[in-house]
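Please go over the structures that come below.
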Structure 1
Amino acid sequence: MDSPGLKLSPSTFEEMSQPLALDLIAVFSMMKEDIQKVLQKAEKEEWSAERTIKEITDLI
């Protein structure tokens with residue numbers, strides 16, 4: 001029994017999901033840069049592991 005709802009062809013799904021994928025890549029790229037900055041600051045200032053984890057968690 002088919003479930004009711006919108007049926008998308010594979011090409012339509014790909015076209016619709018591509019912009020979202022690009023947005024996610026951009027967001028994760030920015031997050032990576034921010035996390036790297038926190039890690040550099042943590043190393044420079046000799047933060048505890050707990051503080052480092054908290055700072056990274058606050059970013060997310």
Structure 2
Amino acid sequence: MAELEPGARVLAGEVLGYLCSGPVRRVVVAPHDGIVPAEWPETGALLGYGDTVCRLETEQ
């Protein structure tokens with residue numbers, strides 16, 4: 001899977017990445033069409049339970 005770059009357009013249901021916790025790997029999908037924001041988690045970033053992974057930008 002290619003890395004998503006800031007400014008990339010994504011469609012609802014598109015795979016954005018994965019969250020791994022021990023042996024469990026969960027798919028993160030776009031809940032709606034949008035644009036990848038400038039602030040995007042780095043691969044391997046440590047996230048806590050309930051943390052917001054990202055907020056997709058929408059076109060006006």
Structure 3
Amino acid sequence: MSVNRFHDSAQNCQRNAQRLREMARSTPDADVQKLLLVAAHHLDVAVAELDYILTSATVST
């Protein structure tokens with residue numbers, strides 16, 4: 001997988017996490033808010049993992 005595809009994937013995750021947070025802010029149901037924020041957190045973790053992979057690959061080469 002190319003570096004550009006990793007970067008695009010990370011940006012997509014960040015955009016989707018932001019959308020989930022916006023949805024959480026606009027819903028009155030606390031349970032739904034919690035689930036949306038948990039999903040956003042999982043996407044944040046995915047971005048961190050992609051960043052780690054890219055950093056490790058860059059340092060290795």
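Quick look at the values:
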item: Origin of the derived value 6.8 (mean projected area of the Cα convex hull in nm²; candidates 1, 2, 3); result: 1
item: Origin of the derived value 0 (helix-only ellipticity at 222 nm (-39500 (n - 2.57) for each DSSP H run of 4 or more, over all residues; to 500); candidates 1, 2, 3); result: 2
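Computed from the coordinates by the stated procedures, all read-outs in this text should not be read as laboratory data. Bear in mind the structure is a predicted one, so any value in this text is a computation, not a measurement.
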